[in-house]
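Next up, some structures in structure tokens.
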Structure P
Amino acid sequence: MLGEYRFQGRRANEIAADVEQAVGSGALPPGTALPPLRDLATELGVNPNTVAAAYRLLRDRGVIETAGRKGSRVRARPVNAPRDRIRIPVPPGARDLADGNPDPALLPPLGPALAVAAAAVERHPTLYGHPIADPGLLELAAAAYREDGAPQGALAVCSGSLDAIGRVLAARLRPGDPVAVEDPGWGSVLDLLPALGLKALPVALDDQGPLPGAVAEALAAGARALVVTSRAQNPTGAVVTAARAAKLRAVLAGHPGVLLIEDDHGHGMVDQPFCSLAAAPGGRPVTRHWALVRSAAKAFAPDLRLSVLLGDQDTIDRVLGRQRLDTGWVSLLLQRTVAELWRTGAAPPETVAAAYRARREGLLAALAARGIRAHGESGLNVWVPVPDESGVTAALVQRGWVPAPGARYRLQSPPGIRLTVSTLTPAEATALADDLAEILTGRDGGSRLI
């Protein structure tokens with residue numbers, strides 16, 4: 001039902017802009033069916049091809065979806081209504097377990113590294129036409145990738161993991177292409193796909209990463225790309241093990257034309273080994289086009305918007321070519337700061353990883369002791385499957401705990417909540433487990449939720 005909304009515009013871009021504004025304002029809610037092409041063309045007094053072009057623009061922008069004879073409708077989650085808007089206000093005095101941030105106490109001090117980087121820039125100012133990547137940063141990144149068995153490839157510096165993933169997808173895919181993604185998975189990637197006009201094909205996972213059968217099914221269904229989180233998967237904490245990586249490589253070997261993207265944002269703050277899907281035995285890439293990305297956000301600071309991308313030469317050339325036409329390059333001051341932190345970070349990665357492991361395992365043990373199944377093999381979060389996401393979330397907020405609703409991370413997977421444990425103390429873990437157990441069993445006076 002369109003309610004009181006009336007379409008406006010004479011040109012395709014005008015019609016598309018009007019619809020996009022209506023979706024953003026709520027005048028066209030998610031799921032609203034749009035008129036058939038000819039009906040709207042008659043209403044507006046334009047050629048049906050003009051309406052078709054407007055709908056195509058809206059689809060490519062991730063605002064609407066089309067289903068052949070079933071027509072077009074507003075997406076269930078339009079790109080101008082991103083998942084990170086699904087937030088629960090944090091009442092005064094409540095404990096925020098939804099932010100996904102690292103522990104500031106485990107981040108290195110930035111001052112000394114910034115001073116070193118600033119001094120280098122003063123000695124040799126960065127000007128137009130100069131190299132766009134710091135050789136020291138590239139050397140460190142290349143050595144780390146080699147040590148972890150990644151294939152040989154080219155390097156690029158981007159502004160964080162999401163920027164790198166988006167650039168690789170845009171470099172190799174076209175609007176309408178299907179992309180296999182983890183479900184549950186990182187909400188920003190799930191939002192990025194429709195923003196690029198791409199179609200998400202959900203892939204189930206367990207604590208060892210994507211299930212080979214689910215990946216095989218997605219690739220057989222026509223997926224042109226597969227995006228996998230290597231470690232510290234958001235929201236479940238899954239880690240791709242060596243055994244799982246071997247099985248997934250076997251699946252990918254039957255689809256060498258598929259673009260493989262591996263997001264290893266947990267590098268530097270996890271203690272599980274990196275097991276790449278890209279490298280087949282002998283070091284040869286398992287697919288023709290591939291990319292691995294590591295960022296500085298979790299290990300060094302969320303405000304250090306920088307990642308180093310490794311990939312096949314053609315893909316990296318395309319990424320760099322497009323980058324030159326928009327941002328140009330990532331600040332050399334920032335690159336040198338990250339390189340200095342990489343060389344002289346205050347806390348060794350194993351110390352940081354051990355601290356996060358202790359906090360995850362503390363909560364997981366407390367939940368298990370109360371009969372609650374949860375997941376958290378690595379990273380900053382614990383994922384708790386629940387039968388009633390809204391009910392559990394509301395009940396926890398009443399008790400002073402604010403989780404992240406699972407809807408931010410799900411496509412078709414069952415409901416759950418994400419709990420950030422990066423600063424959770426043992427006493428808090430016990431209290432949280434007690435409260436969650438009472439909520440799920442109805443001992444708090446509410447209805448039973450398990």
Structure Q
Amino acid sequence: MIRKNGSLDFEVNAYTSSSVSTSINFWTQDRQTASLIFKLTKDGVPLPLAAVTGKLVLVMANGSRFIRDITIIDRVEGQAEYILSDKEIKHYGNVQAELNLYYTNDQSMSVHQFSFHISKSLIDQDIVPITEYYVDEFEALRAKINELYEESIQTIKELRDKFEDLEKIETKQGAQSKVDAALAAAKKYTNEYAETPEGAQDKANAALKKSKEYVDPHLENKKIHVTESEKSNWNKSQLYKLTPNDGKVARLPNGTDIFSLPTGFYMGANLVNTPISNDGSFYYVEVLETAYSQDDVNYKRIIVTRSFDNMTWIGTFHAQGFRGWKKTLTLEDVANSTFVDTYDQDNSSVSAAENVATKLVFGATRADDLSEYNRTRAEITLKNSGLYLIRLYITSTNITVGSDNILSCYVNGTEFQRFGNWNPATSSSTCVLYLLQKFKAGDKVTFYITPRGTNKTVSINTSYVTMSQLR
């Protein structure tokens with residue numbers, strides 16, 4: 001079928017304007033082709049039209065009024081249609097209209113008021129439409145019939161008043177004939193443009209039967225109905241899926257770049273950009289991607305946990321890009337860190353000759369958390385890799401004033417890092433030096449003094465070392 005479609009998109013809410021003036025224009029010759037298409041939405045999604053009927057109210061330019069059932073063409077997508085009848089299309093001029101919805105649970109609402117125009121075709125220039133009324137609802141029809149009846153009574157009254165003085169100039173029979181003629185004309189008008197209550201009731205019964213043929217099977221089909229609680233849960237739900245439907249984290253394909261992953265939970269092996277390069281271990285990956293970006297960098301946080309040892313790292317993307325991995329410390333990490341303290345001033349003396357690297361000796365320890373200290377060899381064998389802070393304390397009573405004495409840390413018997421130089425200002429002097437250095441698990445750490453410019457063998461009366469792991 002050929003149609004002239006006037007599309008109307010209505011959002012159902014309480015904030016739209018009271019009436020919308022559309023640019024829709026039909027002509028009086030658009031018989032059976034003037035179509036209004038309604039697309040209804042609520043909160044940005046199609047409004048379901050199950051268990052609902054629609055009524056379109058049309059108020060024509062000449063005062064004619066029609067209330068019609070609309071045709072629902074897609075109840076799921078919220079689409080309906082109404083084709084103007086031959087009687088309606090001939091009422092040219094501006095048309096005020098309103099779409100109303102009536103639900104089977106006695107709820108109803110006005111969707112929108114709007115207006116459109118019907119222009120007079122050239123072929124209809126000599127036609128003047130008569131004011132008409134038509135309603136699809138029995139109660140509204142009955143009200144209109146009563147209104148027309150009251151108009152007829154008023155007309156008769158006016159006629160009687162007009163002919164009140166007729167008795168003076170003509171017989172009562174003549175006046176009564178005129179009144180009867182006027183009453184007959186009024187009844188004829190009423191009969192031609194309004195239905196009887198019986199006819200309207202028949203239409204109402206037919207409409208009710210037709211609606212029950214749709215509604216009753218619909219109500220019995222429980223699969224397509226939901227409770228208010230279910231609808232509330234759906235409205236509050238989040239559309240973005242963080243896991244598959246079973247809630248279990250899916251494995252990523254080997255070679256997946258974890259920097260490219262969106263928000264979600266993942267796991268996999270042989271992944272790219274993990275904290276340990278070329279590590280084929282299984283990792284759990286948590287990604288939190290934000291909507292904020294700067295300098296074409298999308299802010300993001302990634303947490304990865306290696307499965308076999310529970311080691312966890314955190315990395316972030318900031319305006320400057322990826323900020324690197326930071327390993328988290330556990331209580332076990334802190335409890336298993338190195339702390340050695342050899343404070344024992346009575347058992348740490350040694351003699352050191354000019355230009356000879358001499359190992360410092362230490363006494364008993366006050367602390368040795370991981371049993372790494374060997375007093376016989378004055379040696380600390382580290383069990384952890386990491387960053388260490390060392391404090392070295394030595395005293396002498398015969399050190400040469402102004403001499404230049406080197407204090408060094410040795411690893412596995414070889415000089416590894418110097419603390420610095422001791423340049424005593426008095427012969428009885430104390431030196432305290434610090435060293436911050438990274439070591440590997442298994443390193444054997446010892447400490448040496450090399451006297452220079454002393455021109456003699458010097459005596460180290462007291463020495464002790466404190467070594468603690470920072471991370």
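Details
- log10 I(q)/I(0) by the Debye sum over Cα atoms at q = 0.21 Å⁻¹, for residues 176-239 alone from the coordinates reads -0.91; which among P, Q: Q
- Parent structure of the calculated result 11.1, given that distance in nm of label points 7 Å out along Cα→Cβ at positions 24 and 400 is the read-out and P, Q the choices: Q
- Ranking P, Q by Kirkwood radius over Cα pairs in Å, the structure that comes out highest: Q
- Set P, Q, criterion distance in nm of label points 7 Å out along Cα→Cβ at positions 40 and 272: the highest-scoring structure is Q.
- Structure with the greatest value (metric FRET efficiency 1/(1 + (r/R0)^6) of positions 344 and 360 (r between Cβ atoms, R0 = 30 Å, to 0.05), set P, Q): Q
- Computed -6500 for helix-only ellipticity at 222 nm (-39500 (n - 2.57) for each DSSP H run of 4 or more, over all residues; to 500) - originating structure among P, Q: Q
- Given 0.85 for FRET efficiency 1/(1 + (r/R0)^6) of positions 256 and 296 (r between Cβ atoms, R0 = 30 Å, to 0.05), calculated: source structure among P, Q: Q
- Source structure (of P, Q) for relative contact order in percent (Cα under 8 Å, 6 or more apart), computed value 18: P
No lab work stands behind these numbers, since they all come straight from the coordinates. These numbers come from a predicted model, not from an experiment. Cβ atoms are built from the backbone, for glycine too; each structure is taken alone.
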